[in-house]
Structure 1
Amino acid sequence: MTTLAQQQERADRLVVVTQNIGFALWQLQELEGVAAGYFVLLVQAQKDIGLAAGNALVEKAQAKTFGATLHKIAKAGLISPEMEGRFEKILAERNWLVHRSRAESRNAIHNAKAMSVLVVRLEAMANEALALLKHIDGETTSFVQQHGVSTDYVAQVSKQLLEQWHAADVL
């Protein structure tokens with residue numbers, strides 16, 4: 001028979017696991033979107049494309065799978081073999097998280113050690129996604145600077161976009 005204390009321990013572990021899963025997925029989804037935008041910017045976008053056409057390209061790219069996007073980025077020569085390996089690894093981890101993690105980690109709710117192992121893996125995923133986001137950010141910044149776009153202009157447009165997003169959240 002399960003005691004109230006055991007039920008509370010399981011509930012507490014479930015909270016920790018689901019929070020870490022949520023954060024890892026959040027980071028991975030951000031990486032997927034940024035990678036799609038990066039591909040569009042460096043491969044598909046053309047000078048004077050316009051906002052509507054550029055947004056349409058990004059939306060189309062974001063509708064593709066993460067694996068398809070990574071394949072296109074690698075095929076276009078936009079990342080080194082080392083970075084390609086890191087992206088392939090995070091893709092495999094993402095696929096595990098989405099498709100197999102629950103079945104393979106059921107014990108995490110019932111066992112503190114199993115929970116700890118799962119949380120370490122989820123934290124590593126989220127951290128690697130952030131590191132790859134930073135890498136893409138650096139590459140994107142370098143690309144736009146090489147094409148005559150100042151960092152001040154990028155900061156200004158980014159600030160305006162964030163303000164629009166936050167304003168839209170209140171409506």
Structure 2
Amino acid sequence: MTEDFLQILELKSFFNIWYWLFLAFIWSRATYFTLGVPLHDARLGHEREGVYMHDFEELMRINTGHTVEAFDQYGVAVMAVIAFLLASAATLGFGFRMEIMQAIFLLMAPLTGATLFSVRFAYRIQAEKITGQSLYTAYVVHRRIKQIFGMLSMIVTSVWAGIRIFYFS
């Protein structure tokens with residue numbers, strides 16, 4: 001009984017069910033809350049219009065404003081730190097073959113790309129002043145692309161885990 005419990009809590013990342021659950025959870029949350037606006041609010045605005053569309057537009061306006069302002073103030077510093085951390089994880093993971101660092105890199109690198117894609121989307125919304133159904137359409141397209149990021153991330157991570165398990169273990 002104790003041995004089974006310890007196997008569940010094993011820290012070898014690609015063998016651990018918690019890593020895969022966390023990977024799926026992170027990508028589902030990243031795509032459900034696009035720029036901090038839940039998909040539910042976007043759909044209500046699209047289907048019912050009126051007050052619901054106004055609420056969706058306001059949420060997008062507020063969140064894109066916060067995103068653009070934060071990136072204008074702290075973007076360079078934050079990106080420098082993230083680049084250092086990703087490079088460190090890649091070096092430790094793939095250069096020194098530390099499995100946990102490989103897992104962290106394979107989780108964080110695509111999330112960083114998706115986050116930069118969202119920041120670019122926030123700048124676009126502000127620059128073009130997109131509203132109404134055009135905003136909903138842009139939101140849905142952006143969300144689909146983030147889902148593709150997530151899907152490719154999970155496929156690459158799964159393939160690397162398979163290679164790691166069969167060839168390096």
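Rule-based calculations on the coordinates, nothing more; no lab input. Since we're looking at a predicted model, the values are computed, not measured. Cβ atoms are built from the backbone, for glycine too; each structure is taken alone.
Things worth noting here:
- Read-out mean count of other Cβ atoms within 10 Å over residues 97-104, computed value 12.6, structure in 1, 2: 1
- When distance in nm of label points 7 Å out along Cα→Cβ at positions 25 and 49 is calculated for each of structures 1, 2, structure 2 comes out greatest.
- Entry that produces 19.8, 69 once Rg and Dmax of the Cα atoms in Å is calculated, selected from 1, 2: 1
- Given 33 for relative contact order in percent (Cα under 8 Å, 6 or more apart), calculated: source structure among 1, 2: 1
- Of the structures 1, 2, the one that 2.2 was derived from, the read-out being distance in nm of label points 7 Å out along Cα→Cβ at positions 65 and 89: 1
- Distance in nm of label points 7 Å out along Cα→Cβ at positions 41 and 113 from the coordinates reads 4.6; which among 1, 2: 1
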